[in-house]
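Visitor: Before anything else, here is the set of structures, which you'll find just below.
Just so it is clear, none of the values below were taken in a lab; they were calculated from the coordinates. Only a predicted model underlies this, so the values are computations on that prediction, with no experimental measurement involved. Cβ atoms are built from the backbone, for glycine too; each structure is taken alone.
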Structure P
Amino acid sequence: MNKQMHLTGFMIYCPAPHMIMSWVYPREKIRHQWSEIEYWVEIAQTLERGKMDMFFFADGWGGGTNSASVRYAIQFPASDPVVLLPYLAAVTKKLGLAVTMSTSIYPPFMLARKLSTLDHITKGRIGWNIVTSASKSEARNFGMEDILPHDERYDRADEFMEVCYQLWHSWEDDALKMDMENSIFADPAKVRKINFHGKYHSVQGPLTVTPSPQRQPYLFQAGQSERGREFAARHAECVFAAANNTKQMRSFCDDLAARAERHGRDPRKIKIIWGAQPLVAHSHSEALTRQAEIRARIPIEASLALLSGHLNANLNDLDIDAPVTSLDLKVTGIQGILEANVKSDPTITLRQIASSYLSGSDDGPLIGTPDQVADHMVYLLEEGGGDGFQITPSYYAPDYFADLNQTLIPVLQKRGLFRMEYNGATLRDMMNEDSPARAAPSSA
């Protein structure tokens, strides 16, 4: 590899982010519960010690609608990470902080205002993961009967983004004067209303927040469907993606690059970060054993509940052992989940997808010793393309990320693949780093 790898820490403000049942852990080892601020402070400071790019929060607003999601804590309960970020900003100095906010839930002015405020508070370390929301339960929690059809959600989101861009640029660069001698705070000629009137939104403006260090947050997006990819190619600075093999990875990278070029963007400036859940131990056999133990505690009922929620589809009455392609499956949620799996194996069943969904397999290639995992991470990026990995924990998150700091991160740094120190002042600065990291001095 001739460029620096990007690594981010992925969480949801809930008991278990992706790996189902990851809240189950020996009681004597638990220092803080997920509901305590100390839990999140420890994770943030651990990620910063490991020089990771950012602490990334996914989010959802519609959980707890079936017994399995409540019984097993399937991304439920979930608190509001927007409220958490200012506290984490105060206990870290360089770590980026990214939050998920929905264009289907928030009004654009409110969202633009909150993110600009957060960018000020974090001194330019804020990122926004743009989502459109996917479930009927989310809509009903906010007074709507249902969400819009899949592609129309993205049409609305395109307009939403245009409103935000105009709000973030409603102050000219030199509008703020703070001229105390002449009693001029800002030049009225350089702060303008936007008077936006579209199909979905009408917003007067201007934004009531002064331009923040980044002017607008660093923009993330994770759409895997055709329409989602088109949205990402138009707006995203970094795309989170998932694939089953390097062929799918390369296909995604090439497709996104072609779409970006059609929108007049340089595809080299759009980062692609792959979902990953490495499990590192002193020996390969120890890592395999630990992974098998972690996955053995996940009931199929829980996996199907998570998959149902993300697909926004009722899987309870379907034959989960029949090929997915033979089912009358109406998906209005995250369509890319099924598309990627069916492309990999046209005969795949719902049971097979659910059994490894967000939890991996017992013998995955990112399970092993630090050197084995580092080798495969390099292989994936060299053969499949992309810029790094979005890492989600498979057990008690404070210990999981601390273990990576002690095992995997030093190997990547020694090879010159990951930063030794932070460079730049903002999250955008960090994500735009492409030069090889300086390798750690040899201990020989």
Structure Q
Amino acid sequence: MSYNHPMLRTRFAPSPTGLLHIGNLRTAIYAYVMAKHSAGQFILRIEDTDRERNKQEGVDDIKKVLTLFRLNWDEFYIQSERKTSGIYQQAAEKLVTDGHAFYCQCQAKNAKEEGFSSTLRDPCRDSGFKSGAIKLRVPDHQQVSYHDFVLGKQVAWNTDTVYDATLLKSDGFPTYHLAAMTDDLGMNITHILRGHDWMPSTPIHLLVFDYLGGTRPEIGHLTDIQSPNGGKLSKRRDSVFVENFINQDGYLPEALLNFVILLGWAPKDNRELFTLDEFINAFDPKGFQKSNPLFEYKKLNWLNGQYIRQKTDTELAQLVKPFVKTGLTDTQVTQIVPLVKDRLTKLSDFNGLTSCFVNPPVYDPSLWVKPAESRLHLSSVLPILESSSWDLPNLQSNLSNLISQNTWKVGDFYMSLRIAICGSKSTPPITETMLALGKEESLKRIKSAIGSLS
């Protein structure tokens, strides 16, 4: 990979066709970091010339996600706005004038209904038409090649395997093959990072670059992210949309960013935790991996837990509030967060871990391993708690004294109390849980538990 440019300029060029997915985010992060590591510039370019697939809110969604991850762009362009200047029309007509493109008047096929054409050479290429769609005149018996800076190797094609691609449709709108290459040259993009699925179109793009003239950008194709369900990560069967990971599942943006960084790039020292700024400093293009990474939820969950634990209790209380679907008050949320913080994997786990604070327990008889002993524990603790001040030091002291006086096993006593208060053997710290529930509700549950043991 060469850095012999006046300034390194990368671009992220999504289409506003829906929510941004993980693969898009990875491309954006790598392009941003590559530029900023070299004090270069990161360009956001909206490629919206496919009018049938564009969504009105798509541009705002893209900007919102990039801003959330602090991927701030230095320049911003929208291709449909650039089209009005005639830039793509002029580029296409230049290629015709230079003999590298031709007008075609064939009826456009619907590939979904009629299948993809197997004809590489368009029948209109030598017809001499003066109007219609403009297509690339691919030369015969030549080789086109480039060095892929991600894959670290030379890649080549024989042009006899490359078809005459449409560059400008008959309605005047450019295809990706023309618009993206025209803009990459015009915007002085030095390095293009994109998904591996663009590899088959690369010979077309190399020819367009060469025919338009100027300095061809260096190109790198990222590996395919593999689904835990097998095969490539897919919109149709996998959870892939960035906003859903954050707004529905409760992953923190900094954890998701850290996870995505490691989906196709590896540091020399096997480090696992990176902030964006740390990644910019540590970035080395030699770290791009050649093998396809696996999307591992176990790793993502571990990372998210690490970042959750870095939050203060106050910060975390604010973060979980959008996920609280139960009747907890803000005060209760603030009280409960420290109790479940170490057990949270995702923010959305908060409801499941705190259901006992909202719903009175249902006592499964099988939970009481020693029913008679548990009944004794609870009957003895009830009058102690009824007369106790409801603060942590007094509660802890009174419970400890009761256990000591009766020479009970600490674990057995607290297990009885856990089941009574929460209906489960696995609970948040039980004394703090009682404090958050309040005296009246705690006593009510203990009485109910005693009743279930009668």
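Visitor: Computing percent of Cα pairs over 32 Å apart gives 54 for which of P, Q?
Guide: Q
Visitor: Another one. In terms of FRET efficiency 1/(1 + (r/R0)^6) of positions 204 and 276 (r between Cβ atoms, R0 = 41 Å, to 0.05), which of structures P, Q is highest?
Guide: Top value of FRET efficiency 1/(1 + (r/R0)^6) of positions 204 and 276 (r between Cβ atoms, R0 = 41 Å, to 0.05) goes to structure Q.
Visitor: Just checking, which of P, Q has the largest value of distance in nm of label points 7 Å out along Cα→Cβ at positions 76 and 388?
Guide: Evaluating distance in nm of label points 7 Å out along Cα→Cβ at positions 76 and 388 on every structure, the highest lands on Q.
Visitor: Have a look at P, Q and say which one yields 0.05 for FRET efficiency 1/(1 + (r/R0)^6) of positions 12 and 188 (r between Cβ atoms, R0 = 25 Å, to 0.05), as calculated.
Guide: This figure was derived from P.
Visitor: For which of P, Q does distance in nm of label points 7 Å out along Cα→Cβ at positions 60 and 396, calculated from the coordinates, equal 5.0?
Guide: The value was obtained from structure Q.
Visitor: Can you say which of P, Q returns 22 when relative contact order in percent (Cα under 8 Å, 6 or more apart) is computed?
Guide: Working through the options, I get structure P.
Visitor: Further question on the same structure: Here mean count of other Cβ atoms within 10 Å over residues 20-27 has been calculated and equals 16.6, so which of P, Q was it run on?
Guide: It was calculated from structure P.
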